[in-house]
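Okay, got some structures for you below.
Readers should treat all values here as calculations from the given coordinates under stated rules, not as data from a laboratory. Every value quoted in this text rests on a predicted model; they were computed, and no experiment measured them. Cβ atoms are built from the backbone, for glycine too; each structure is taken alone.
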Structure P
Amino acid sequence: MNLNLTEEQVAIADMARKFSESALAPVAARLDLGDNKEANRLIFLENLHGLAALGFMGMNVKAEYGGSEIGTVGFSLAITEIARACASTAVTMSVTNMVSEVIQAVASEEQKQAYLPKLCSGEYPAGGFCLSEMGAGSDPAGMQTQAIKDGDDWILNGTKMWISSAEYAGIFVVWAVTHPNAAKGRGISCFLVEADTPGISIGKSEDKMGQQASSTNQVIFENCRIPRSALMGELNDGFRIAVGELAGGRIGVGSLALGIGLAAMDYARQYTTERQQFGATIASMQGPQWMMADAFTQLEASRLLLMSAASNKDEAKPFSKQASMAKLHATETANQVCYTAIQLAGGIGYTREVPLERFARDARATSIYEGTSEVQRVIIARELLAEVQ
């Protein structure tokens, strides 16, 4: 197995790292505090446009639709570098790429031509993935949002919850029940809905523990009329589409978590070489050395799991189990090593004078969204048992 990156992949990671250092790192703490919401919103939008200009909003989209055709390995590398500086920006980038990919995979040619260039170019700063609801998070098949046929149109009614970047989205991929009497998960369809469609309203941004610069909102559909042409893919085949796209999205979230964990441990490692106690640097003591060794070993394991899943996806091999393993390990590791980093820094690590407490707050969500760690274990176990049955 060749674990070396191609020249293009190295260049992509380097490009993302430079953008992170120049555009994201200097404002990440300010965006997290959110003291001036309107000014911060403009900064966040400017950075989203910067990502689009680099080709990072359609990394697996064909060039004919405005994409950069970089592939999943390149996408994972880029997300990791962006997340090192600002997890809020990285999650918007990850979800927008997921929206772009589902449109390319399932949409009609007319839909692809209409929406993919706008997502890839930044004309739409972000895309929204409207799947979860209050009673349908880990169990999306239990959704209540409905689309009812009315002549040549559909009427959408319902509320989607925890929708990343909803305030910035130009297009939503929306799942709704179209056959209420079908077996659970069998009567769900997928629609493309423009953000300015009458009948859509965006709820206030949730006051979250972490990733505060990334808006997370309710998206409310009240007698929202959409044309027949808004249906994406086959009628009542939407749940299968959602399950397939979530597997790819888990590579993005795992990569995001890896970036946060690396940023935290890189800061802590440097700090231990400068901080002295008992007449010696912390880095010279065996206890902290072992803490760092364990943390970086687990981060490297996360990287390799992510590269395995991303490589399988690029090669059109089965990757669902690998993606769930990668997300599970990377997100749990990120949570653990962020606390290790705080412990290595001591009291100052608990203050906002350094970024470690922000990294810890940002990491926490990664083991919840795009499928909790518990859901990942269910998926992994199911696939392992299927292999022997």
Structure Q
Amino acid sequence: MTIEGNCDARFAPVRAAFADNFESRGDVGAAVAVTIDGKPVVDLWGGYADKARTHPWTRDTIVNVYSATKGVAATCLNRLVDQGRVDLDAPVARYWPEFAQAGKERLPVRWLLSHRAGLPAVRKPLPPDALLRWDVMTTALAEQEPWWEPGTKHGYHALTFGHLVGEVVRRVSGKSIGAYCREEIAGPLGLDFHIGLDAREDSRCAEVIAAPAPPPGQHNPLADAAKDPQSITAKAVNNPPGALKLDTINSRAWRGAEIPAANGHTNARALSRFYGTLARGGELDGVRILSPAQIERCRTQESDGIDAVLSVPMRFGLGYRLTQPAAKYGPNPHSFGHTGAGGSLGFADPDAKLGFAYTMNQMGSQLLLDPRVAVLLEAIYSSI
């Protein structure tokens, strides 16, 4: 396997671990990147962009990163909070009047970000293309009665998070979250990151490849959910259907839609630069996306414990997953970011001023921290 890109000499163990992921841990195509104090120290890629292994993964290959999109989507809303345009403790209905239905009149914005809103799923069956139709999703969520009393517990809003957060962004800014992200964050920082991908970029997209079956004994809440289609877990990932189907994920319709919980397209270089900016106080190269005070609020714990939807330990700040014993984002205690289904990850480590990202097309079966990421993190922190 030929590994391409750049890697500072002191991070040679990272290159070795990355290469070993192809040899020993099933990677087909992937990239890893690290910035420290805003400067790139690792920018590597290798393998193939397609299952047939006919198209090499190149410097500019991008891929769907599933829920790793959520951290960037959360930053869009947190930026409006930082500017005083949104109050975290104000009712969502102040900005989105139609949301004041089914007992949600007083539900605060804060709980959308911390997965405490009780809206991880829509009960009524949705049409198959609902995820691709913004108004269908936001109307259904405005009408939906919470599955639990909001604020009393947390449960992962796997698909609904982006529409809930994104509709507040749209109502306040007058821009879709994809446009807001492009104009306020990705464009100014020079990030190759897209929520709603232009068709001209399709040729750069890697093909997402299905995960192998999980090993015997590994907890698999998604398999358990399939046994009860009416359960909260089943509804959260399968209503509307399609979010886990590869013919959907690899389609033009999916790539072009704005699904800010799950369809960001990017590469490790861009995602590490994004989190590297947050890791050094929210400013890089004269561009500020968040203030240090808002970053502190973002990484402060809002939710902790067994997740009501996935039945695994989860820990959240204001839209970001926080490092936790079951899924450590390095050894430092203040790291925050977001994983994506299949293994992708981006996070900021303010203690080391480090931004990390890993993107890939071969999905894995772990829910919290992919083994390919774990060995990369061990190599990174042993090199610092």
Structure R
Amino acid sequence: MTSRTLSLVLVLFVSGMAPVTGAQNGADAGLPSDISPDSRSRLPLLKPDVQGADAIRLHASGVDVRWQSPLGRQLTELAILTSAREHDQPYEWSLHEIEALAVGLDPAVIDVVRHRKPVAGVTERPAIVIAIGREIFGTHTLSSETYARALRTFGKTDLVDLVSLMATYAATATRLTAVNQQMPPGWKQLLPLPFTPPDDIRADSRSRLAYVKAQGPEAAPGPLYSRGLAPEGTGPTQIRRHGSGMKLLEAGVGKRLMALAVLVTAREHHHQYHWTMSEIAARAEGLDAAAIDVVRHARPLGGLPDTDAAIIRFGRELFGRHTVSADTYAAALTIFGERNLVDLVDLMARHVADATLLTAFDQRLPAAQRPLLPAR
């Protein structure tokens, strides 16, 4: 279940083919002043047939943000560090702290993020970057005040790029945490954590996944961990070697369980649009009301099929605790197998990126669609 699928569901909705009843959060009372009526988000609609997170991405510059943004490397590395901190992701943090120092980011600013100190005394641009990340990931909202301040400071395109970068690294944090990626021997872990990481890692990869050597030349490095930042055998590249992609995942576990994984992700990120559109899509894929209600109301897992319970438990730990216990990982591995489990995590990670964008730009439901997630 990809963001493209959810966009298709919304297009069907707009065409009158999806079930709609009631009124959406405040739709009848009018939208906030920073919401565009055509897109029902903080950004105007560029293409009528593109909705949600994909519509937000159309406002990006198209450059490789980490390396080429006019914001500069200090701010882009700060954005990555803020995302890593808010996800308690030690591997992502530690490698990017080294990189941030190398490009000249003030160690005092890094320390503010590391220890979640107040931003008083931090200059305006880095202070806004930190505030954006703390609100999006810490409260699953971005206030109108913080958004307006960020828009004035960075402008629309750079702000979309900045949030997109945070979204990308939030997704990467999801993948790294799921497989319990630890630092290689001799590398210092630089992030204080609110938990003790499980010890179910392998010596060769320092994660739950066995080291797989690259077969032939791999694709040129992208924006994540390029230029040799991640030691061979660890990190996102190593994780990707264990997956097979969404088509084989669909063949392996089916659309129903994929829809459940998306729904768990939406629930844990508390976003009304993400949940409601995901629930509509999940019902279309055959996910039953009983499983949906367990996720919606955070109910106990008793009585659910083992497959459903494994996905829900995994997602709750991954997003709620920022760590997955050895027992939970082992149970999911037994049920799904390594390839399918890696790909299920990848699916969740993609929707973490979507949730980040939807939250930052306050995406609202279509005017006639009632919200399906209880208010917090």
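Listed values, structure above:
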quantity: Mean count of other Cβ atoms within 10 Å over residues 122-129 - structure with the largest value, from P, Q, R; calculated: P
quantity: Comparison of P, Q, R by mean count of other Cβ atoms within 10 Å over residues 34-41 - largest value held by; calculated: Q
quantity: With Cα extents along the principal axes in Å derived as 80, 56, 40, matching label from P, Q, R; calculated: P
quantity: Origin of the value 0.70, where FRET efficiency 1/(1 + (r/R0)^6) of positions 58 and 282 (r between Cβ atoms, R0 = 30 Å, to 0.05) was derived from one of P, Q, R; calculated: R
